[in-house]
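Student: Dropping the structures in below, format is structure tokens.
No lab work stands behind these numbers, since they all come straight from the coordinates. Worth saying up front: this structure is predicted, and the values here are computed from it rather than measured. Cβ atoms are built from the backbone, for glycine too; each structure is taken alone.
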Structure 1
Amino acid sequence: MDFHLSEKTTELRDRLTRFMEAHILPAEQPFRDYMHKTGNKWVTPPLIEDLKEKAQQEGLWNLFVPLAHGGTLSNLDYAPLAEVMGRVWWSPEVFNCNAPDSGNMETLLLYGSEAQKERWLKPLLAGQIRSGFAMTEPDVASSDATNIRTSIVQDGDSYLINGRKWYTTGAMRESCEILIVMGQSDPENENRHQRQSMILVPKNTPGVTVVRHVTNFGYDDAPFGEPELLFENVRVPAENMLLGEGRGFEIAQGRLGPGRIHHCMRLIGAAQRALELMLDRVEKRTTFGRPLSQHQSVREDIARSWSEIEQARLLTLKAAYMIDQNGSKAARDHIAAIKIIVPSMAQTVIDRAIQIHGGMGLTEDLPLAELFNYARQIRLADGPDQVHMMALGRQLVRAWHAEDTAP
């Protein structure tokens with residue numbers, strides 16, 4: 001297993017790093033200032049639109065697109081680039097590689113009809129519109145997606161959708177024009193994994209209501225947002241169904257495998273930045289007559305953080321390699337493992353960095369609080385820790401006993 005970066009990936013990573021240092025990092029405080037002062041925080045800030053133009057001009061655009069669908073990078077190639085982007089929580093948007101848009105674009109690439117691709121995928125790839133993914137519901141335990149109760153009922157040449165969703169990332173922004181909605185189309189099916197479907201719903205369809213915006217630890221994640229949405233007799237054409245009725249779980253699995261790699265590598269980038277801020281801080285602050293770097297507990301925090309980041313990075317690269325070699329299904333144990341390990345690791349490392357920075361670590365003067373919020377969210381998003389541990393444990397037990405009984 002060779003994790004040596006290809007010449008193409010090395011060159012792209014270096015270009016991306018230079019772009020981050022020249023354009024993204026200097027824009028962090030102007031971004032915060034704009035979001036605090038603007039009258040409508042759900043409009044993409046002009047500085048991000050300007051950066052998106054620069055990224056396109058420099059060929060740093062749609063880097064996530066899979067090889068099989070016209071992209072130039074494998075999952076293993078893309079992983080180090082996602083790490084670089086993860087250093088600033090909003091920067092993937094600049095490269096058109098942000099969630100949920102990248103996952104929605106992959107869904108359309110994999111499962112969309114030609115008409116769906118023409119209508120929605122093209123403007124998404126061009127960065128002209130944004131999208132949302134409506135799966136989680138406030139009234140059921142959505143960690144078990146078979147609990148989802150939003151109904152998708154065929155009515156002639158249309159479908160009627162009724163239900164309530166929340167944490168629909170991206171759906172607050174004015175540029176969000178399309179939602180991928182998961183719901184029950186066949187609630188009586190004996191196979192509970194064939195009860196669900198996914199369907200395309202234009203956000204401006206009558207009956208779609210933004211009930212409220214939901215914050216995370218008080219952060220509003222503007223300009224993306226994560227609203228609660230109400231669907232009341234929302235009617236969309238039958239051709240808006242993705243892949244076919246009852247195939248929602250199939251789509252979800254195809255979408256979430258690479259998406260979990262992306263989230264994990266971004267979080268490794270966030271943790272790496274937190275470590276670098278620690279390393280800088282400990283030589284600049286003195287307590288009890290000596291620099292922080294000379295205190296044993298501080299040294300231990302730095303050593304543990306470096307080791308944990310390195311372990312997580314290697315495991316995630318292995319998961320990316322295995323997806324490339326054999327597909328998401330064959331790599332499911334490693335995908336589950338990184339989803340268990342990486343967000344928790346990032347949360348822990350960022351928390352250490354906050355502690356070392358003292359009161360400043362809690363403020364908007366540094367990116368640590370924002371990055372901590374992101375890490376904590378991802379311990380729930382794309383499946384909570386407990387679900388991945390349950391699934392991985394079950395799979396490992398089955399595999400072990402299958403080997404015992406093999407002839």
Structure 2
Amino acid sequence: MKTIFVNRYFSPDHSATSQLLSDLAFDLASRGQDIHVITGGQLYTDPQASLLSEEVICGVKVHRVRTSRFGRARMWGRMLDYLTFYLGATWRLLRSIQPGDVVVAKTDPPMMSVCAGWAAHMKKGVLVNWVQDLFPEVATSLDVYGVRFAAPMLKRLRNRSLQQGRSNVVLGGIMAQRLRDEGVPSDRIAVIENWADGDVIQPVPREDNPLRREWGLEGKFVLGYSGNMGHVHEFKTMIDAAERLKEERDIAFVFIGAGIARPWLEAEVAERGLTNVQFRPYQPTDRLRWSLSVPDVHLISLRPTLEGMIVPSKFYGIAAAGRPVIHVGDPDGEISRILERERCGWSFCIGEVGPMVECIRELFDNRHMVIEAGQRARQAFDRQYARVHALQSWRTLLESVSVPVSRLQAQAEPALLAVAGKE
């Protein structure tokens with residue numbers, strides 16, 4: 001039997017969902033499994049990219065469907081890109097699935113599980129849903145125009161596809177509870193956290209980091225944010241903290257990455273005249289070990305209304321780099337629970353600027369606290385969040401949901417005998 005993954009992005013794209021899927025697909029293919037990926041022809045940062053429609057990458061058979069190419073700049077364009085991907089991916093699934101094949105549907109684009117579930121049902125495949133976020137809940141929480149009216153219907157369709165799935169892989173305990181609340185049986189929910197490559201991303205001492213010199217951060221205590229800057233994150237608390245610390249010449253903030261919220265951040269920094277804040281673009285994979293080691297302490301944020309709908313996957317790379325975290329969001333959220341359990345960070349509610357600034361000053365004066373918390377972060381990573389653990393969990397899960405060939409043959413024999421009898 002073969003395994004077919006469906007996601008809008010795949011290697012050589014460097015977005016988070018693409019990197020996770022690429023890691024898993026390449027690992028399975030390297031073990032002799034028949035792995036297929038149905039994906040789009042765009043890159044996350046370049047909708048006009050022209051990628052091969054069919055190719056084999058590291059043993060994985062990649063099938064790219066044609067879609068519109070409006071990109072992420074405008075909502076209507078993004079929706080058309082989604083729609084054309086639904087059509088192309090569903091048609092490709094119907095052509096590809098054989099009885100017993102496993103179809104793993106990720107949640108980019110949203111609601112892909114509905115199309116994949118229908119195709120798997122039609123072709124007698126096995127559906128597994130890889131839930132990176134919950135739609136339409138995320139959209140309604142962010143008050144995306146037009147979604148609230150359709151949300152009840154969309155949720156019913158989504159829930160039906162989750163209940164159809166032989167397994168639903170979620171990113172944390174709070175997300176698992178949300179699925180149980182929606183009527184998904186507990187025995188069809190599995191928690192497998194996202195991961196990072198602990199061989200590529202390793203702790204780099206401050207004095208050995210070339211990016212600190214390149215970015216003019218030598219000798220400074222650095223607070224850093226790395227990754228997507230989107231609507232689901234909260235940045236005002238961070239910028240307010242940076243403003244209160246602007247006279248502290250040895251404390252700096254650096255924002256690495258891009259996203260829809262970055263222009264607002266840059267405008268706020270310019271308007272407030274914050275010379276202690278700088279911005280850097282996404283860094284290539286071969287520079288991640290350095291860029292993630294630039295901050296002494298990383299910043300992570302998630303709006304509390306989105307807890308259980310999204311889990312910030314940037315935590316795993318940060319932990320691999322051996323750096324602690326200051327989290328801004330729900331003090332009982334998924335990241336906050338990890339930080340408390342592993343003693344590798346500090347959590348603050350949105351708007352708690354004063355306590356957060358006091359914490360930063362205390363860490364600045366007591367660097368041993370930062371170093372020890374970073375060491376505990378790496379230890380937690382090695383113990384639970386390293387790629388090797390997640391990939392093993394995925395291999396076990398896919399083996400458990402696969403239908404043995406012998407069973408398929410046994411199911412087919414009565415039908416063949418009936419046909420032979422008629423002849």
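Student: Name the one structure among 1, 2 that distance in nm of label points 7 Å out along Cα→Cβ at positions 99 and 339 of 5.3 was derived from.
Tutor: 2
Student: The value 1.00 for Cα Rg over 2.2 N^0.38 Å was derived from one model only; which of 1, 2 is it?
Tutor: The read-out was computed on structure 1.
Student: If distance in nm of label points 7 Å out along Cα→Cβ at positions 51 and 155 comes out at 4.3 when worked out from the coordinates, which of 1, 2 was used?
Tutor: Matching structure: 1.
Student: Which of the displayed structures (1, 2) returns the greatest value of mean count of other Cβ atoms within 10 Å over residues 171-178 on calculation?
Tutor: 1
Student: Consider the structures 1, 2: one of them gives 23.6 for mean count of other Cβ atoms within 10 Å over residues 347-354 as calculated from the coordinates. Say which.
Tutor: It traces back to 1.
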